[in-house]
Structures are given as structure tokens and as C-alpha cells.
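Novice: Given below, in the form of C-alpha cells, are the structures.
Values in this text are rule-based calculations from the coordinates and carry no lab data. The model shown is predicted, which means the values in this text are computed figures rather than measured ones. Cβ atoms are built from the backbone, for glycine too; each structure is taken alone.
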Structure P
Amino acid sequence: MQFDQPHRREFITALGGAAAWPLAAWAQRPAMPVIGVLHSSSPEMSADRMPIFRQGLKEVGYLEGENVVIEYRWAENQFGRLPALANDLVRRRVTVLAALGSNLSAIAAKEAATTIPVVFIASEDPVRLGLVSSLARPGGNLTGINILNAELAAKRLEVLHELVPNAVRVAALVNPTSITTTETTLRDLEAAAQRRSLQIQVVRARTSQEINEAFAAFEHERPHALFVAQDGLFSSRRIQLVHLATRYAIPAAYGSRDFAEAGGLMSYGANIVEAYRQVGIYTGRILKGSKAADLPVVQSSKLELLINAETARTLRLSVPPTLLARADEVIE
């Protein structure tokens with residue numbers, strides 16, 4: 001097709017206007033809100049939990065990539081990185097920040113985000129951690145879910161002793177990096193141990209390598225049972241821990257169901273999946289205009305006892321019928 005010069009200019013002008021119109025319309029679209037996710041673990045170790053967080057968001061009307069953007073920051077179990085990652089999300093000017101995986105994530109988010117709303121998962125009393133002023137009225141820019149795992153330590157030890165009644169010496173694996181949680185857990189464990197005439201052997205590990213070393217040391221001073229404290233590091237290394245407990249034939253108790261599902265002997269604690277869903281719901285509600293100060297901290301009400309019967313048989317343990325009757329799930 002041939003155009004003379006005047007018609008050629010008209011054609012180019014019309015073409016340019018047609019191309020510019022959708023760009024202008026797109027530029028006028030309101031920017032999508034941005035959620036910052038600060039996680040102490042890794043994407044691989046959290047692959048089964050983050051979809052539940054997004055499901056909670058979806059229940060409130062938010063879908064990643066359609067009407068909300070999610071910026072992820074992963075500490076890869078290097079807890080010292082959490083403050084810098086939290087500050088990075090604040091500089092990104094996220095609309096709301098979800099602090100997951102560890103109490104240290106919540107603490108780092110609180111220190112970095114003085115005005116940005118924060119929704120956390122805490123494994124113990126968030127008032128004692130200094131995250132909120134009260135559970136019913138958080139009062140500041142933080143709210144979240146308390147999964148109570150530190151407070152449930154004594155009950156978990158009692159169930160473990162029911163399952164291994166001849167145990168006298170129980171090793172307690174704790175993460176010294178999680179100072180407050182470890183103090184609470186050991187305090188409650190010692191009190192529960194005294195009531196049952198048990199000896200607590202405290203074992204500390206803050207890395208995957210130190211977990212291996214802790215189990216290797218059991219060759220010399222073998223405990224009758226193992227209590228694994230609920231901690232972000234241990235949750236992310238659950239396959240390693242279950243494998244080592246099986247390898248060394250040590251009956252072990254854990255704080256969440258994914259350990260028992262991975263082959264651990266037993267777990268007793270809050271439903272972590274439900275906690276991630278609730279964080280998603282609270283995050284969505286804040287995006288819709290709710291204030292963190294007005295959203296009460298949710299106390300996990302669903303506590304689960306899981307027993308892995310196959311692992312019990314491997315360890316030559318006879319599970320008492322009363323314990324089987326109380327279990328929420330028995331894995332065969």
C-alpha cells in the first residue's frame with residue numbers, strides 16, 4: 001500500500017494513538033497492594049505451608065498476581081539475617097507484613113516496621129515476647145496467632161512418658177538462638193519432669209550440623225527418649241530429625257503433625273496449617289481496612305495428638321489403648 005506524505009503522517013498519528021490508549025489506561029489502574037512475607041526458613045521447607053497462607057488470603061478476596069503482590073524474604077534458617085530482611089521489606093513500603101517461621105521473625109518485623117501492620121505466628125505468649133500489649137487488644141501495629149507450643153511442653157512430655165513409661169532420662173533438644181522460647185520450654189519441662197521423676201538432659205543445636213552432632217553424642221550417653229522443642233529451625237529440619245531418631249532408635253516427641261506424618265513417633269501441639277490460614281485471613285482483613293490494633297490475637301484452640309503406629313512398632317513400643325483412644329489420628 002502506497003501513501004502520499006500527508007496521508008502517511010495521518011496514518012502514523014492514528015497508529016500511535018491506538019497504541020498509546022491502552023498504555024494510558026493501564027497506567028491509570030490503581031497499584032496493587034504489596035504483602036511482605038518475612039520467613040525464617042526456606043521456600044523448600046515451607047512449600048506445604050505457604051499455599052495455606054495464600055488460601056487464607058483468597059478467602060478474604062485476594063489472589064496473588066491478580067489483585068495483590070507478595071514479596072518474599074527468606075532467611076534460610078540464618079536468623080541473624082532477619083533484621084536486614086525485615087528492613088528491606090519496610091523500604092519496599094509493603095502494605096502489610098506477615099512474619100512467619102519463628103518468634104524471631106516477629107521480633108525482627110516489630111523492630112523494623114514501626115507503622116506498617118504486622119501479622120505474626122508466635123509459639124508462645126506474644127505479650128511476654130513484647131509483641132503486643134494484650135491478647136484481646138493488641139494496641140499497636142501487630143497482631144497474629146499464638147500456637148501455644150512453648151506452653152504445651154509439659155503436656156507433650158507427659159504424653160511421651162505415657163508412650164515410653166520406662167524412660168528415666170529424657171534428652172530435650174532446644175535451639176539456644178530462640179532465647180525466650182527455650183527458657184520457657186525448659187522451665188516447664190523441668191517442672192513436669194520433677195513430677196514424674198524424670199531427668200532432663202538439655203541438648204542445644206542451632207544448625208543442621210549441630211543437630212547431627214547432638215545425635216552422634218547419644219552414642220555415648222544414650223537417652224531413653226527425646227523431646228524436640230517446637231522451633232522454626234527444627235520444623236525446617238523435620239526430615240533430618242525424624243531420620244536421625246529412627247537411625248538411633250530413640251522414641252521422640254514433636255510439636256506439630258508434620259513430624260509424625262514424616263515418620264516421627266508422636267506429635268502434640270497446635271494445628272500449624274490452620275495458623276497459616278488464619279495469618280492469610282488477618283492479612284487480607286488488614287488490606288480491606290481493619291487495623292491490627294483492633295484484631296485480637298488468636299489463641300490456637302485445635303490441639304492435635306498424632307501417633308505413628310508404624311514407627312512405634314519399629315521401636316518395639318506398645319501404645320497404651322487409652323492413648324490410642326485419645327489420639328486425633330493414628331498413622332498406620
Structure Q
Amino acid sequence: MRRREFITLLSGAAAAWPLAARAQQGTMPLIGFLDTRTPDVVVSRVNAFRQGLKEAGYVEGESVAIAYRWAENKYERLPELVTDLVRRQVAVIVAGGVPAIFAVKAATTTVPALFILAEDPVGLGLVASLAHPGGNLTGINFLSAEVTTKRLEFLRQLVPHAARIALLVNPSDATRTEVTLRDAEAAARTLNLQIEAFNASTVDEIDAAFEKSAHEKFDALFVEATPFLAVRFVQMAQLAMFYRLPVAHYERGFTEAGGLMSYGADISEAYRQAGVYSGRILKGEKPSDLPVVQSSKFEFAINTRAARLLGLTVPTQLLATADEVIE
């Protein structure tokens with residue numbers, strides 16, 4: 001991450017405190033932005049959210065204030081962070097991932113809230129239906145089952161000899177892990193693959209999981225699309241090359257950092273859409289009347305240099321299918 005971008009984000013977060021005070025005095029509306037991670041790893045997503053707000057007619061610091069709350073990968077902090085946002089009388093809360101939106105749901109049934117998540121919001125009991133959410137929640141949803149299956153299929157085509165796949169999951173994100181295991185195991189049966197899960201909820205555990213996967217001679221590694229693991233792509237790209245392990249990630253940044261392949265929803269686009277929805281709520285629309293947006297933009301990227309280093313030949317049909325080929 002560029003140092004300048006990091007400083008800009010931190011400055012924006014610090015500025016939220018005086019802006020929050022001004023918002024409470026009635027000068028501008030206040031948005032609560034809740035994330036389970038640290039600010040340095042979500043710079044592009046915050047910028048995309050701000051872009052969506054701008055498209056809706058709101059500019060941070062000029063016509064809207066944003067109170068940022070970071071759980072720093074400590075999910076137990078989420079309830080107190082949400083309580084603080086509710087106490088500050090925010091106009092809307094934006095929450096990424098299941099743990100964050102569940103904390104919001106437990107804290108308030110009246111403050112409008114937007115989720116950004118991969119799981120089925122209807123199945124989780126967050127909304128009554130995608131078209132008519134009801135209540136105070138709506139948001140952006142990815143099609144997780146389809147994405148997991150397709151990513152595993154791409155990995156199998158890239159590594160045709162693969163039989164045993166290590167699945168990296170974050171046990172702290174229990175709902176996401178349950179869904180990933182279900183979807184991956186179903187896809188693995190179809191592809192005649194053996195899946196074994198490895199837990200990783202810290203940076204050190206990611207290191208250990210890669211080391212064990214290589215030591216036990218797994219043919220490839222598949223990364224769960226959970227907030228913590230989604231942004232650790234630089235670390236994973238380096239580990240993948242060190243252990244010469246083909247890895248399928250969710251984030252395009254993984255392939256840009258030197259990893260083999262990635263396939264997943266355009267996360268920045270999802271945050272932009274959340275910014276647009278936030279603006280609509282600030283203008284008076286209710287979450288119950290705003291349909292859940294289902295992401296339709298997915299990105300498939302291949303790093304051919306990584307493939308060569310791993311001794312893999314990328315099929316021509318995959319190169320033609322990829323949205324981005326990194327040489």
C-alpha cells in the first residue's frame with residue numbers, strides 16, 4: 001500500500017471526530033462506517049465508498065461526516081463500537097461482513113444500516129426478501145456459492161493434476177466458514193477433489209497453514225472469501241512462491257502481488273454501491289424500500305509469470321476467459 005494513501009486515510013479517520021461533533025449540532029448528517037479490520041488494509045474500499053457518496057451528492061467533510069470504527073480484527077469489540085455509533089445518532093451505519101452486521105442488528109432495529117457480505121442475507125434472517133428487505137437493513141450481496149464453485153473449477157483447470165486441496169478459513173468468522181466449507185465440499189465432490197480445512201485467524205496462523213500445506217504435499221491451496229483473509233494477499237502471494245504452492249484467492253490484488261489466480265466479486269464496486277445507497281438513505285429513502293443489490297460484476301485474473309515459476313501451463317481457453325492476464 002502506498003504511504004501517501006495510508007496517511008490520507010488516517011487523516012480522514014481522525015477528522016471524523018470533529019466532523020461528528022459538527023454533525024450532531026445539525027450542520028451535516030453523520031454516517032457510521034464499521035469494519036472488522038484496520039484502516040490500512042481497506043484504503044481502496046473506503047475510497048470507493050466515498051466515490052459512491054459523491055455520486056449521490058455527498059462529499060465527506062463538506063456535506064456529510066463519517067465516523068470510522070475499526071475492530072482491528074477483534075470481533076468482540078464490535079458491540080461496543082456499534083453502541084457508540086448509535087449513541088452518536090448516526091443517520092446510517094455501513095457494515096462489511098456478517099460479524100459486523102450481526103452486531104448492528106443486535107444493537108438497533110431503528111437506525112438504517114447497510115451490509116456488504118457474501119452470504120445469503122435472507123437465509124441469515126437479515127432481510128425478509130431481496131426485493132423487499134423490510135426492517136432497517138439492506139445492502140450489497142455477493143453470490144458466494146457460485147463464486148466458490150467457479151473459483152475451484154478454475155483452479156482445477158490451472159492445476160489439472162490436483163487431487164488434494166488445502167482450504168484456508170478464518171474460524172473467527174464462523175458463518176462465512178460454514179458456508180465456504182459447505183460450498184467447497186460440494187464442488188470438490190463434483191470435481192473429484194479432496195478438501196482439508198486449515199484455520200487462520202492471525203498473520204502467524206497464515207504462515208503456519210502454508211508451511212503445513214507444503215509439508216504435507218497438498219497440490220494447491222484455496223482461500224476463503226472472508227474479510228481478514230481477503231486483504232492478506234501480499235503475504236499469501238509471497239508464501240505461495242516460497243513454498244511453490246498454487247493458490248486460488250478471492251481478491252485481484254493477489255494476482256497483482258505475484259499470486260497465481262483470483263476470482264471473485266469486484267469489492268470496490270460493492271463499496272461504491274454502498275456509498276450510493278447511503279446517499280439515498282440520507283435523502284429520506286428507507287432501507288425497507290431499497291432492494292438488496294446482488295453483485296453482477298466478477299473478476300478472473302491470472303498471473304502467467306507465477307504460473308511459469310510454478311511449472312504450470314495456462315490453458316488457452318483460460319487465458320481467453322480471464323478478465324486480466326498479468327505477464
Structure R
Amino acid sequence: MKSIKIGKVKLENKLFLAPMVDVTDAAYREICRKCGAGMAYTEMLYVDAITHENDSTKRLMKIGKKDKPLGIQITGNSIEEFEKVIPYLKGYDLVDINCGCPSIRITGNEAGSFLLKSPDKIISFIKLLKKKGFIVTVKIRLGFENNNVMEIAKMIEKAGADALTVHARLAIHSNKIPADWNWIAKVKNELKIPVIGNGDIRTGEDAKKMLEICDGVMVARAAIGDPTIFERINYYLKNGKEKEIDYKKNIELFLEYLKLVKKYDIIDLPRIKYLGSNFFKNFSGASKLRNELHTLKSYDQIYEFLEKFLKHNP
């Protein structure tokens with residue numbers, strides 16, 4: 001697979017780990033990179049939370065030594081907020097503006113996908129960040145309630161963005177509604193900057209089909225609790241056939257994740273349990289293991305639980 005370049009950042013491959021709240025901390029990004037993700041991002045951070053320097057946001061902004069190249073994904077609703085956050089963005093390879101999050105907590109603040117209603121705001125954010133010397137990418141949906149993706153995509157490119165990610169649903173759509181990849185292809189046909197496709201990537205075949213219509217593949221839900229999806233996609237792109245999921249290897253990676261959160265001092269029990277429940281899926285006895293995991297009350301208990309499971313399931 002050929003590499004892809006975003007601004008001055010050259011990626012090893014075209015596979016992107018999506019920025020996901022409660023998932024893509026430094027530890028999880030590292031194990032996904034180990035499995036073959038070429039690019040990763042922090043989870044979405046509200047610019048106001050960054051400038052207030054609270055401890056939880058600082059933890060989410062941590063960067064590991066192997067965590068490169070790395071994008072920080074931010075959102076907000078005013079140019080004043082973006083101006084204040086500039087000093088905090090140093091050290092990241094690029095800045096991604098989230099204009100796609102449909103959460104009411106974010107859209108209620110007129111950020112995330114709400115920005116699709118105000119393209120001029122998006123353009124002002126891009127121009128500010130470019131003026132300050134950042135490589136800038138933008139993540140959008142097809143629109144908020146109505147599809148205006150072509151208009152916004154062209155404006156984003158004209159404003160100077162270095163790449164665009166398109167999640168092929170409206171903000172009002174749930175994940176039960178299939179992503180409409182036709183719009184990703186239409187956007188790619190109109191733009192010269194790299195276009196990354198996002199939505200319903202679950203297999204190597206899905207990734208191959210996406211790469212036939214755009215420049216990169218962003219994996220989101222399918223990577224939660226399954227970092228080896230990147231390994232399997234790379235295998236498919238090289239060999240033309242799907243590789244079976246190795247549940248044991250995935251759970252070994254969960255143990256590695258636990259070691260890394262301790263190393264980076266980013267232990268968060270609710271996050272660990274959420275991710276763990278996604279590692280324990282789709283194999284015999286998984287439901288019982290998930291239930292037991294949720295009863296545990298400390299990092300050490302979870303670590304011992306996982307070591308015991310792996311010892312008895314060689």
C-alpha cells in the first residue's frame with residue numbers, strides 16, 4: 001500500500017484510527033499503531049477545556065514516545081476560543097477540527113456537527129490555524145439536518161485545509177443508518193486535497209472498497225476493543241483475503257493497554273471497563289467475563305483478573 005502525505009506529514013499507510021471519546025488515549029493509540037494504524041488522533045477536546053487546564057484534559061493530551069504522527073482533534077464555537085487555544089497545540093503533528101460530533105453535549109454548545117450550519121465559522125478556524133503555521137485537517141459529516149457536504153467541502157479546501165475526513169452520514173442519523181459512501185466519492189472527485197472516508201469500515205474488504213473511491217480509511221467503532229482490525233485490514237490489502245480475528249491476541253493487547261495506562265499515569269477505571277467490555281466480545285464465555293469485569297473495583301483487581309484469564313487460556 002502506498003503511503004499518504006498530509007501537508008508535510010508522511011504516513012506509513014492509509015489507515016487512520018478515528019478520534020473517539022473514552023477510547024483513543026495515548027495507551028490505546030499506541031497498541032493500535034503496533035497493529036498497523038498509520039495515523040491516530042487524541043479524542044475530541046473542547047478548546048475551552050484545554051485552556052482551563054483541568055487534570056482530566058491534560059491526561060487526554062499526553063503523548064507517548066511511539067505516538068507519532070499524532071493529530072489533536074479540537075472543537076469549539078468561536079474564533080476567540082480558538083485564538084486562546086493556540087499555545088496548547090504545539091507538539092502535535094497536525095490539528096483536526098471536529099465538525100462532525102453529533103452529541104447533544106457538544107451541539108448544545110454550537111460546536112461539533114452544529115458547525116455545519118455555520119460554514120463561515122469553520123473557515124475562520126482553518127484560516128487562523130494555518131496563519132499560525134499548523135497543518136490543519138477537518139472532519140465533517142454530510143450535513144447537520146440537510147446535506148450540504150459539497151458546498152462545505154469546497155469551502156474547506158479553499159480556506160487552506162490540508163485534508164478532509166468525511167463521515168458519510170448526517171448528524172441527525174444514528175449508526176443504524178448505513179453510511180452513504182457515494183458522497184465520499186463525489187467529494188473526492190471535486191477536491192484536490194486528500195479525502196479520508198469514514199463510516200461502516202468493519203473488514204479488509206470494506207477498507208479496499210473505500211480506498212477505491214478516496215485517499216484514506218478511517219476506522220472508528222470497529223476498532224473499539226479490537227486493535228488487530230488494522231493488522232487484518234493490512235493483511236487483506238496485501239493478500240486479498242480476510243484474516244480470522246485472534247481473540248486471544250486481542251485480549252493480550254488489553255493487558256498491554258493496562259500496562260501503558262499505568263506507565264503514562266492515565267488510569268481511568270470507567271474507561272478501562274468500557275474498553276474491556278469491548279475486548280470481551282464474540283467468543284464463548286465473553287458475557288460472563290464482561291459481567292465479572294464490571295464488578296471489579298480497582299486497577300490491580302482488573303490486572304489480576306486479566307492475567308488469570310490469560311494463564312488459564314493459553
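Novice: Taking mean count of other Cβ atoms within 10 Å over residues 100-107 for each of P, Q, R, which is largest?
Specialist: Details: P: 26.6; Q: 22.1; R: 18.4.
Largest value of mean count of other Cβ atoms within 10 Å over residues 100-107: P.
Novice: Compare distance in nm of label points 7 Å out along Cα→Cβ at positions 108 and 196 across structures P, Q, R and report the one with the greatest value. Can you show the working numbers first?
Specialist: Values: P: 3.5; Q: 4.7; R: 2.9.
Once distance in nm of label points 7 Å out along Cα→Cβ at positions 108 and 196 is worked out for each structure, Q has the highest.
Novice: For structures P, Q, R, which has the highest computed value of distance in nm of label points 7 Å out along Cα→Cβ at positions 188 and 300?
Specialist: R
Novice: To continue, here is another question. If percent of Cα pairs over 38 Å apart is computed to be 12, which of P, Q, R is the source?
Specialist: Values: P: 26; Q: 16; R: 12.
Derived from R, not from the others.
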